[in-house]
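J.: The structures come next, written out as structure tokens.
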Structure P
Amino acid sequence: MEIKKIHGKMFFSVASGILLSFLSAIPVYALGIFPKSHYTVPEGKDILLSGSSRVCYDKKWHSSNPKVATVDGRGIVHSISKGKAKIKAVDKDNNSESICTVEVTAPELLKNCYSSRGMVGKNESFEICAITNKNVSRVKFKVSGDSYYRDNECWSCSEEKNSKIWKQNISIPNNGKFSVHIDCLKDGKWINCSNKSINDIIVDNACEEFSANLKEKRVSAKCAQFIYSCEGDRAKAYADSAGYLTIGCGKRIYPYEPFYNNLSKDEILGYFMETLNQGGYSRAVNSFLINNKIKYNQPQFDALVSFSFNLGAGWIYNGSYLKTLMLSAGSGKGGKLKASVNVDDCLRIRDKPDAKSKKIGVLHAGDQVSVLSDKKYNDKWYKIKTEDGVEGYCHGDYLNLYRESNSGKSLSNIDKNEFINEVLEYHHAGGKCYSALLSRRAQELDMFLKGKYSRYDYLYYKKMRYKRPKCTEGKF
């Protein structure tokens with residue numbers, strides 16, 4: 001046996017000359033389920049280390065120092081006091097071990113913050129809130145953006161659980177986008193809390209007008225109340241109907257991202273408003289409509305964000321028929337004939353209108369093509385032209401045709417019957433029909449088509465004036 005020293009560690013090589021091993025029993029970090037060997041969490045926050053948002057009890061969890069951090073059967077680590085603890089996960093099937101270190105640091109001064117409104121009118125009063133730990137004696141809201149800056153110092157607060165809640169009404173005299181950054185006063189010193197801020201509040205005189213335009217929007221207060229009533233709220237982390245860890249009002253818990261647990265009402269609202277206006281739902285809907293030059297008003301935007309908050313924004317990216325309807329919204333008869341590809345895998349372009357003819361190209365779900373003629377060849381094929389200039393034939397069963405408007409697209413001119421039928425189809429979960437989802441879809445249609453806002457009613461499907469999908473007949 002030959003002793004070797006590599007990077008300051010002692011190894012021995014067996015006769016094969018290949019196998020190396022530590023002389024001492026040193027645990028292997030950053031292997032197994034943990035991408036990193038070390039995680040930092042502020043005191044009072046939790047972190048999910050299981051590697052998946054979906055709850056799974058396939059591992060036994062252990063903390064080497066419960067006075068610093070504990071861990072539950074779902075892999076959620078709760079930080080208690082400053083220090084370090086080794087977290088071990090043992091696979092119940094093969095007893096393999098994964099170990100990482102969690103270091104608990106000083107608690108955050110600023111735990112969260114939010115604005116009660118994402119969109120407001122010029123000089124309209126609205127409330128902003130900061131949630132801090134109990135060591136903070138005063139906060140300062142610093143509002144800035146588009147040639148405007150103002151400090152708003154807040155002296156009074158309320159206390160709830162382990163937090164102080166600071167609220168102040170403000171107004172902004174200019175139109176534009178604004179952010180709010182927060183300083184906290186602790187031990188007589190002002191500290192800039194850069195870990196959290198309120199971003200991109202939109203101030204616009206006509207912020208809730210019903211006329212369609214291409215202005216970026218935020219969810220209205222009425223829509224926020226509707227979504228909140230749909231989702232409900234939970235103070236502690238729980239598994240939703242699909243088995244994913246969630247907290248507050250529909251906030252998904254992701255692995256390795258610290259989060260606050262056991263929330264107060266204001267902390268729930270802070271997470272909710274952050275998810276709603278600064279998360280992916282509002283951004284995805286705004287980007288899709290503006291990038292495709294589809295004009296939209298506030299109720300239409302609100303309805304689409306509510307729809308996406310519940311089901312995800314996949315309909316925007318996966319070439320859905322709902323997306324196709326919006327791309328063709330308001331198209332006049334004189335517009336160019338176009339098509340969106342609607343296929344699970346790929347659609348072949350042929351040099352002749354025949355499935356046995358030569359393949360000259362491939363299209364994928366959501367691709368847009370020009371249709372060169374209304375005429376169908378062999379009763380099933382259309383002659384098309386891709387954005388790259390390839391001309392050929394595609395089977396009509398996999399093309400959603402629409403006319404591109406000469407005067408611009410608008411959701412106000414969408415094919416209402418087709419839109420209603422398609423939205424109502426999104427009432428399934430796990431392959432089953434759910435009356436509660438059908439009710440929510442109907443209320444979102446009321447919002448989109450009529451500008452009607454209400455609290456969520458899980459029995460609304462009984463009084464809705466839209467034709468129920470056939471698959472629900474006799475089920476509820």
Structure Q
Amino acid sequence: MTLLLFLLAVATPLTFAMENSSLNEAQVFEWWDDGIIDGDEAHEILDLLEEGNTQEACILAEVYALESCASEEKEYPKATNPHNKLKTKKRTATKKSGKQQELTSLVPHGYIEWQGRTDSLGYLENQRTDIRIDFYRYTLRLGAQSLLTYKNAGSEAHFGQISTKELHSVIPLDTLWGTALLYPIGIFQAGALLDTAKTTRLNIGISASPEFKFELAYWHHQHPADSVERRSFAAQAKGCWGNFAIWWVPENAGDLPLMKLQLQHREKMEYATIAWKTDAYVHGDSLPEEARLSATIAKSRLWGSQTIGVMTRDTWKSKFTANARTMIPLEGDTSKTRFKASAESGPGVLRGTASVTCLSAEDHCRQNDLALKIRSSWNVYREQLVFSGKVRARHTRDEGFGTPLYEAGIAYAQDAANKASFAVTIPKGVPRREIRIRNSVEIGTDFLQLSLAVTFRRTAEEALHPLHAAMKARVCF
């Protein structure tokens with residue numbers, strides 16, 4: 001496995017990934033390698049990415065790394081159905097609501113995908129295989145998730161392993177084995193869930209407009225072990241402004257319910273664009289059993305982040321961003337707060353970014369991380385080449401600067417599906433103490449998509465070996 005990872009990385013020199021606004025494994029490894037997040041935090045984000053829950057992964061990234069993050073799911077090239085050559089595409093000629101309606105394909109198509117992550121010894125620590133087959137209005141998933149889905153004109157039916165996406169829940173849920181139904185009635189939507197443990201969920205929603213949806217849900221929890229029945233109620237609202245969800249258990253009337261808040265706003269002014277975003281979880285000592293939250297969220301009474309950014313509308317498109325995160329643990333009232341301020345400016349051929357991070361506001365910012373990054377971007381036809389250099393150092397009051405981290409990288413992108421990166425990092429000031437090599441590559445066609453993100457490390461005591469890696473392969477049919 002070690003040799004395989006090494007060959008995959010070295011065989012693609014100068015194939016590297018552009019800086020992406022969306023979150024991926026390579027970005028998580030970069031934060032991890034730079035010491036911005038620790039191993040536990042990295043694994044929490046990587047697990048969510050592996051499951052496809054990019055929105056929740058982005059919330060963790062914004063709190064742990066204090067970096068802005070886009071939660072759009074990764075877009076692969078659409079699979080070309082090889083049977084299309086043998087059949088005529090059917091499209092209705094009638095227009096409904098000004099949109100041309102396309103008939104669902106009767107030819108089965110889909111993909112087979114494998115994902116894996118390795119540890120510092122090059123052994124697989126986590127892997128999953130997914131098979132997806134689309135036929136008419138049906139979708140069958142096998143492997144890590146066993147699920148049969150039927151969708152038609154707003155109605156949905158799910159049979160198998162049901163979780164967050166299937167129930168359209170703002171708060172992440174545990175996997176439930178059972179059946180879930182959703183049926184629209186005008187602007188209303190009625191739904192129900194029944195799992196093998198006799199957990200029942202009934203919900204009613206309203207879509208007053210495409211920009212606003214509101215839902216109420218009732219949970220009935222059956223526990224065969226102690227023969228105790230529990231009930232809970234949930235409500236959530238979604239809109240262009242963000243979303244809000246609350247989930248409370250009547251038996252815990254004196255406790256805070258579980259609440260999740262996401263607010264966002266973007267306003268274009270004459271000379272600049274201002275944007276802000278708020279993410280927060282609030283809860284008491286008890287949590288609904290079907291909720292599946294990150295360890296830090298579950299242990300915090302208040303957990304959240306605030307981001308404010310300003311981008312000028314001049315030629316250089318300068319950016320100024322302020323990030324803050326706060327965690328108040330359930331045990332004790334001492335908050336843990338960090339602040340980060342960054343500025344980015346310059347033309348594409350020489351653009352600089354500087355940031356300062358206060359690691360602990362409670363300690364009056366005694367320790368601060370300072371970072372400076374220079375990037376030079378060059379466009380050749382539709383391809384892009386980027387050279388970058390980075391320096392990071394920690395300053396402690398009355399003690400001065402610690403050992404700086406140096407990094408040099410190069411990146412190339414042919415298009416959105418074909419890109420890769422190569423970076424060399426010296427985390428302890430001199431190469432003989434430690435050196436790290438970080439590679440990522442993405443290759444995509446209509447039939448095959450491959451991606452690899454891997455970090456190699458060499459120290460004075462250890463030879464070059466993979467520190468961690470994430471791999472993904474998808475074959476479309």
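Read the figures in this text as sums done on the coordinates, not as results from a lab. Note that the structure is predicted; figures quoted are calculated from it, not measured. Cβ atoms are built from the backbone, for glycine too; each structure is taken alone.
J.: Out of P, Q, choose the structure whose coordinates give distance in nm of label points 7 Å out along Cα→Cβ at positions 111 and 399 equal to 5.9 when calculated.
T.: So the calculation was done on P.
J.: Quick check: -2500 is what I get for helix-only ellipticity at 222 nm (-39500 (n - 2.57) for each DSSP H run of 4 or more, over all residues; to 500), calculated from one of P, Q. Which structure matches?
T.: Value -2500 for helix-only ellipticity at 222 nm (-39500 (n - 2.57) for each DSSP H run of 4 or more, over all residues; to 500) corresponds to Q out of P, Q.
J.: For Cα extents along the principal axes in Å, the calculated result is 65, 63, 54, so let me know which of P, Q that is.
T.: Checking each candidate, the match is Q.
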